[in-house]
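No value in this document is a laboratory result; all are computed from the given coordinates. Remember, predicted model here, so these are calculated numbers, not experimental data. Cβ atoms are built from the backbone, for glycine too; each structure is taken alone.
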Structure 1
């Protein structure tokens with residue numbers, strides 16, 4: 001049985017940090033798993049016309065490598081992964097049997113502040129602009145199974161613990 005935990009949400013909500021904290025807590029509990037942040041699967045310039053297909057192929061390849069080494073649980077982080085259209089290729093690439101979909105949320109001000117702290121170098125202004133634009137495009141096509149977690153009023157550790165409890169990996 002392949003279990004997939006999908007952590008989605010716009011820039012600055014804490015997807016990567018939460019995925020890595022989930023991983024740290026699972027490691028402490030001795031629970032085998034793998035983590036893939038999809039942001040790293042499509043970093044190519046210039047962006048090809050088939051970028052989404054490239055991302056799917058890369059996800060399938062990396063996940064297969066982890067499967068070959070015995071992983072049966074996947075923590076997957078990415079901005080739009082909980083949208084219905086994205087779930088089609090995510091499910092195809094991971095061949096998961098059970099999916100737990102988590103959407104993280106934070107206020108626009110918190111997201112912008114997090115991006116300002118996180119981004120350095122020449123890409124900072126562009127990422128901040130994209131972050132602010134995402135605020136205007138609230139997703140209306142989320143999969144119906146998505147559970148919403150707000151990341152402002154709880155610590156990273158508490159958010160990760162709650163997610164692990166929801167997915168049942170204890």
Structure 2
């Protein structure tokens with residue numbers, strides 16, 4: 001059965017690690033929205049904006065949607081990861097990918113996200129982590145997953161909601 005998954009949550013909650021691992025276990029494809037935005041040079045926050053503009057996320061979606069449709073049509077599971085702090089970005093994918101899907105919102109306290117951010121290769125910093133945490137926390141969408149435990153615990157919680 002082919003479907004797609006959206007893993008959303010604040011910076012530092014483990015989305016990318018979880019999405020990559022899930023895609024590998026499901027023999028699927030991992031799509032990092034952040035990497036797509038970076039490749040397309042759409043990841044910058046303009047002056048006087050609190051975040052990357054909505055239109056940039058939608059352009060990123062438009063870039064990946066044709067390939068995602070192809071992968072899903074070929075029977076692959078596609079796992080997207082992003083903060084997805086704009087409801088419109090989620091709905092844009094839902095409206096353009098008419099396949100079964102699962103959406104998970106990972107939750108972790110901001111202090112834990114800051115601690116995890118400090119342990120990465122590319123550190124975004126405390127201010128960015130707090131800002132993104134606030135943006136993501138404005139919206140719950142899909143199934144909420146407590147991501148305060150280990151990677152294995154979080155994966156187990158997600159997989160409990162997926163087809164066997």
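Computing distance in nm of label points 7 Å out along Cα→Cβ at positions 15 and 31 for each of 1, 2, which one ends up highest?
Largest one: structure 1.
Tell me which structure, out of 1, 2, gives 12.9 once mean count of other Cβ atoms within 10 Å over residues 23-30 is calculated.
Value 12.9 for mean count of other Cβ atoms within 10 Å over residues 23-30 corresponds to 1 out of 1, 2.
For the read-out mean count of other Cβ atoms within 10 Å over residues 79-86, a value of 24.6 was computed from one structure; give its label from 1, 2.
2
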